[in-house]
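Quick note: the coordinates plus some simple rules give every number you see, no bench work behind them. These numbers come from a predicted model, not from an experiment. Cβ atoms are built from the backbone, for glycine too; each structure is taken alone.
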Structure I
Amino acid sequence: MKIKAVILAGGEGTRLATLTHKRAKPAVPFAGKYRIIDFTLSNCVNSRIFDVLILTQYRPHSLNDHIRRGRPWDLDRSFTGGVLLLQPFLGRRDTDWYAGTADAVAQNLPFVRRGRPDYVLILSGDHIYQMDYAEMLQFHHENKADATVATIRVPMDEASRYGIVDVDADMSVRGFVEKPPQPPGNLASMGVYIFSYDVLERMLQRDHELGDSSHDFGKDILPRMLIEQLRVFAWPFDGYWIDVGTIDAYWEAHMDLLGSPPSLNLNDRTWVIHTRSEERPPVQIQRGASVRDSMIAEGAIVSSGALVERSVLSPGVVVGPNCVVRESILLTDTTIEAGAVIDRSIIDKIVAVGHNARVGSVKGVGDLGITCVGKNTQIPAGFRIGRSCVIGTDLQARDFETFEDGHIPDGTRLGFQLARR
């Protein structure tokens, strides 16, 4: 059986605030040394699927630079298989950006068809999970399915965020509704689909001819297959899975990794998560520093008297003397100067937090109160930034001058709208 994987990696990810100002959502760093897309790519190669298309769209440069020819995933193949990154293009007839997930696949159907696959695996590039797609493919084959949807049980109060699947006792799908305001159940689609190739091509062609379609797998293709009484099955998945599409979900996924035991085992040598690693020196933890329940990547320095607790430090992060970092995620080459305090915050790459500054807070009621600071921003010494703030990218000391008392109140969005233009 020949199978080709198509990874949809064009998401803008606006709900991730400044983290996606300069990169697509699948390229956002995760767990110290990875990118989000590494998990989907690694699932493919660990499932022995080596023919992979990646469909990009929004700000693909960081993603392209990370994947390149696919060597870390054993996808740098010259003949059969390998990885191919595809971007929307202008040809003899103008083509717009992808109108939906199904339209993205339809516009690249000649590449999907290449090699004549029997089955096509449709994946999202922005989920964190470990899945053996070979088991799902076997289920699809045994049930002589036209399409199979990977599903997972979600809390009922979150079900409205997902496509909800209604199944018979044999897991055949009898109903599918995308993000219903009042969900009829909590069996949710994971955005992972297997299609028999001939069926996929036929459904995409029909969808293209419909003027009122949103050209989406969940909203259009799967419901139409049920109307036409095609064989659609749900494959139940009982492992860890999370869509890190919001700041809260991104933060919670990192905290899950710090549990004992962690929700997702990154130390499983039978299911390695591959990535493109940087050459960095070993971690340095100086005398008098304290690190608790944290993940520290190569090249990081935790200085004397500093406390790092329930946090993730990426490569090259420097935590200065007598700093406190709690329940926070610090991305590559960020510097926290002496005496600064970082609480429940996400700090993007190459940020400098001045000495004795304070960012975020673990105190408060209601939401998680995550504060997010954009890439390459410099926070002045002594400044205090409250909880639930969004601080834009590339901000310098002069951008903070309007706050004469040196305090940015809870919920402030500074420089964020400017950064989005």
Structure II
Amino acid sequence: MKFLRRDFLKAALGATFLPLISRTGFAGDWAALEAEARGQTVYFNAWAGSEPINAYISWAAELLKVRFGIILEHVKIADTAEVVRRVHDEVKAGKTEGSADLVWINGENFRAMKAEKLLFGPFAGELPNFKYVDTEGKPTTLVDFAEATDGLESPWGMAQLTFFGDGAKISSPPKSMDELVEFAKANPGRVTYPAPPDFHGTTFVKQALIESITDRSFLPLPAEREEFARLTAPLFDLLDRLHPHLWREGKQFPQSQAQLKQMLADGELLMALTFNPNEPANLVASGELPRSTVAWQHRAGTIGNTHFVAIPVNSGATAAAQVVANFLLSPEAQGRKADLKIWGDPTVLALNKLSDEEVKFFETADVTGSVKEPAPALPEPHGSWVPLIEKAWLESYGT
């Protein structure tokens, strides 16, 4: 099955950005696709802000080369939005072999690429290992920030807003935004969150939105500017109550989650936050936080989502990119990624779909610092809420 997509792509590129509709080059005949993938190079554009993540991608690259003859090059990026802009410009210019073959993506970046028809696919549902994905228990594997994935991205890992701190100093962690306000009042200057548009800071504000909005039925819908001020009034009322009790009285905010973690480790703060429920346990295992560390989620639920990998429409190595995406879904790769000593990124797989031997990939010995009472994962608001929330936050609290 020699795919003929480049001739089709040359005709399709242009102002209309037509989607790829030919089924050649997809995973229907997997053996033929693997044969075609051998010798190809996949430029994997992925965030590079974590050494454990970079090391994991290097491990995957070694196995992909040995087992499938694929060269996986980690193109280290700081912001996925720059990849979206680059692919857009390449496609508009008619470049049929772009600089990205696989991209780590979700949220508004996926929505933008889907809307502009910059993605190859649908392919995800045809990957052999997709049968292991927990699409029922983890519905965000099929819906990305209220946007249907439609097979245009393959799930890679799970995330859920989680708080953590030293259990020796926190006898009763706050498990709602209202409780957090009271906790901050009782511990002035010892609580804060990163300033949006930092991803973690924006997620904190979205959590506050979910807990304060009077009608959540609006959240999965595109945000309407005319309604935004009315719907978010309770959110900003809550933040106005919280901010005077924060670090530096809410007049300044840390610029990143990494800074927040360091302030916690230094004893300046009582608590921090993460979007990886396993990160606190990972930090305990590495010795960065004490073994008295505890992690918690709000009892009514916290924002959760899935992160994915997707293939740009102008990739010159779509066969190999699909083989890589399938390998990243394998129990072996997912189990290693979930290991607290490796990365600690929660799996997208349903363990009850795996064999006894495959389940062994997920065994871990040390869970100190993990969430003891996991809360429900709340779906993200529609991606269109993000720019409006960030703009309003900066206008109200930015410096």
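Please state which of the structures I, II yields -1.28 when log10 I(q)/I(0) by the Debye sum over Cα atoms at q = 0.19 Å⁻¹, for residues 77-252 alone is computed from it. The read-out comes from structure II.
Relative contact order in percent (Cα under 8 Å, 6 or more apart) computed as 26: which structure among I, II? This value belongs to structure II.
For structures I, II, calculate mean count of other Cβ atoms within 10 Å over residues 229-236 and state which one comes out highest. Across I, II, mean count of other Cβ atoms within 10 Å over residues 229-236 peaks for I. Can you say which of I, II returns -11500 when helix-only ellipticity at 222 nm (-39500 (n - 2.57) for each DSSP H run of 4 or more, over all residues; to 500) is computed? The value was obtained from structure II. Among the shown structures I, II, from which was the value 0.70 of FRET efficiency 1/(1 + (r/R0)^6) of positions 165 and 341 (r between Cβ atoms, R0 = 25 Å, to 0.05) calculated? Going through each structure in turn, the value belongs to II.
When mean count of other Cβ atoms within 10 Å over residues 213-220 is calculated for each of structures I, II, structure I comes out greatest.
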